[in-house]
Structure I
Amino acid sequence: MEKNQRWKIEDQDIRILRDLFKKKRELAELPVMAERRKLWLDHASLNSHRPMILAETQGVVDELVPVSTLQCKENWARRLERELRELIFRVEQVADDFVVEPRIEYLWQVRVGNYGVETQLVRGDNQGKLGSYHWDPPITDLDKDFDRLHFRPLEVDREGTLAWKNFLEEHFGDIMPVEQRGMYWWTSGLTWDAINLIGLQPFMLAMYDNPTGLHRLMAFLRDDFQHMLDWYEQENLLHLNNENDYVGSGSVGYADELPRLGKGADELVRVGDLWGLSESQETVGVSPAMFEEFILPYQEPIAKRYGLLYYGCCEPLHTRIRAIKKLPNLRRVSVSPWCDQEKMVQELGKDYIHCRKPNPTLISTDRFDEDTIREDIRKTLRITAGCPVELVMKDVHTVRDQSWRLGRWVELARQVSDEFEY
């Protein structure tokens, strides 16, 4: 181990990773990447030239890049190797509209603590794959237990982060620049945290049995999230997410309108310079009126802080989109497999991006039915009729060990898109 070195170095690992980073740089320099950047920028400005197409590999990485195929020895190196091999597979085999940027990314190492109580998730034995779980909510009485809650403690390891940055620059910085990039949180929807604290059924029942207590809980979670955002700004930890950054629940962040408050990467980045996400998948069974009483008013102050907003994930939004539309910075809206697409078009028209998520079972069934896939995409493009649309295949959990399936879905999506004038 080298002097002051935190990560054990194997010469073979360095050679493998250098070759992979060189490959990433080559991919980033392909002419098609510049073409895609322009398409995404126009798309984010509601001036789309065609449907944008994405197919996520994250859910099936075990089938696309099995751990057994990795060549590096050290854990830190194997993590980087897998990320790079997954990226290369996506570009070369999936060939969607994802853009590769010529950089090596890292984040500040931030630790977010708990609310004063711990929620333990108990998962079944599912061979390391996604599966069901249960938990005993730590808050069993909203009134009696509320005082156990406090804002989550926050801390940043600047020394450890800068050591990792220096390590990356020393070994790979001559290939591509090392830059801070990315987000520290995914959603600011709040309901997931609320349900982890009190349970799903108690959350639903509290709307009838203890509305005052539930309002108090949601206000606490709102204030905690606001406190966290203030802390990130005060500590100067935020980074722009207006390029190929993952934003919302399945898109990329290219946008000329961001940053809105800062003037560049060298100046303070604030929440108002960022894409943000809000959603409430857990309340899918809640009436529009109750959503507007117990959920949206607590999401709204946070959502309004972002420069641009993406709303929704897997929940069907057609029953509540009229209220969500009132958020002033809304730009992208999730149109999940369970959404009424006609109603969404009636409400959104051409003023918002329709982020359509086709049903992932189209990729995962025993038989890969190309006719069904074509007709599914055709239906969406007929309904949206020239609206800004992105087709995002996500939440795929198996490709039946047939790694070509994601790439073939992209080919079919492109073929069908070509049938429509845009």
Structure II
Amino acid sequence: MELKKFQVEWNRSLELGVAKLIVKNDDDGAIDLDNDGVADEIEEVEEALWEYHGLYFVVFAYYACLGGDVSFIYFNQWAQFIQDCDLANNRSKYCKKADIDRLFINVDTKAALLAAEQKKELSKQKRSPKLKQAPRSSSPSGVSESPPASPPLLAVSAQDDKKKALTRVEFLAALVHIAVYKYVLTKKLPDVSEAVHRLMSTDIMPKLNSKVFNRPSGFRRDFCYCEGTDVALRRHEPSLRAIFSGLAASHEKAGAESKLISLDEWRDFLRGLTLIGTDLTERDATLCFSWSRMCVIDDRTERGAVRDINLPFEGFLEALVRVSALKALPTDEEIAEAECSDAHLFFSKLRKDDEDRYNEMMRDRKTMWGDTPTAQPVGRCVHHLIVIIIKTMEEGSAGADNLELTDREVANWISRHMLTNAKSKSK
């Protein structure tokens, strides 16, 4: 799936002028075509980027989250990325800060123009749905794979492009441009593919904290698909399903979106529970959401566009596990010492009896993004967090306080604590 996803985005980046850029700067000075009619150097650049596809996926996701989004990198976050990787140099002929800033604008503008053209073609497609299938493209592994090199226009035209923001495809195109500016135009390297490899391996990878830019699959393997987490989630599965269904239905949505939860619904949920604070920032909450999304091959399809920016039930559970790993939570021993039955009662008592100690615990016990808690296994963190969530929602809604949420209790809590907050924010 990652390979197919990469191919879709690579082919779309070629449409943004990357193909011309590569051919223009090919050291052979001529266009050498393979049996498929594709320039050799284009395929070599594709192979170089495929080697580092996991890196640019998570780098894009991280900087998008810094801007409070999951689909776009805004200019401030782009500038932060450039600064963190030290990619601009005012003594350089082609990579001055002004050059890199201008690159952001140029790629964004090119994408907007292309999107406008595609929307026109999309309207034609709706009137005449029969389209010719384009030839299949070759993967970096040499195996013929879908999607085609020039895919037909789909139900969603490349998602509505935002001005002054880069999609992941545009970010990919910008990376190739920087590699050319930094190494090919300066004659430091002869090939664009070598320049891309050098950029990713030398300029970007060593500059970024490997813990912060961890791939989602590692956390899932180590902390989601394990017995302790499984026990905690299964124990409260009916309540968790009721919460998810309530969140998905909390705003007017149609079609597939009505069975998924959005980033705004997720953050409003955490705010309503007062889980956002010293030990869990807004950025942390956004990162948990973003890292828990399903892999989508093509976000231009109607189904792909919806699933790329929303969470299904399984993604919701994963996001809760990620939150539990970051939150400052008491251990079983601390709860027993305080003569409390659970983490919710422990915190209620601690805030009432010793607010200074509570605030100190929030500061000292929190876990930074990319790290894992050391005080107790993540499975116990998941259990304590779920108990806090359920008991908080029971207190804020009508119904029995029995650690089992009903659909009515969830709907009642949402109307009191989420929709009210949403209305106040809109004002």
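FYI, it's all coordinate maths here, none of it is from the lab. Computed from a predicted model, the values in this text were never measured in an experiment. Cβ atoms are built from the backbone, for glycine too; each structure is taken alone.
Looking at percent of Cα pairs over 41 Å apart over structures I, II, structure II comes out largest.
Quick one: helix-only ellipticity at 222 nm (-39500 (n - 2.57) for each DSSP H run of 4 or more, over all residues; to 500) came out at -11500 when computed from one of I, II, so which one is it? Among I, II, the structure yielding -11500 for helix-only ellipticity at 222 nm (-39500 (n - 2.57) for each DSSP H run of 4 or more, over all residues; to 500) is I. One of I, II was used to calculate mean count of other Cβ atoms within 10 Å over residues 221-228, giving 17.8; which? Source structure: I.
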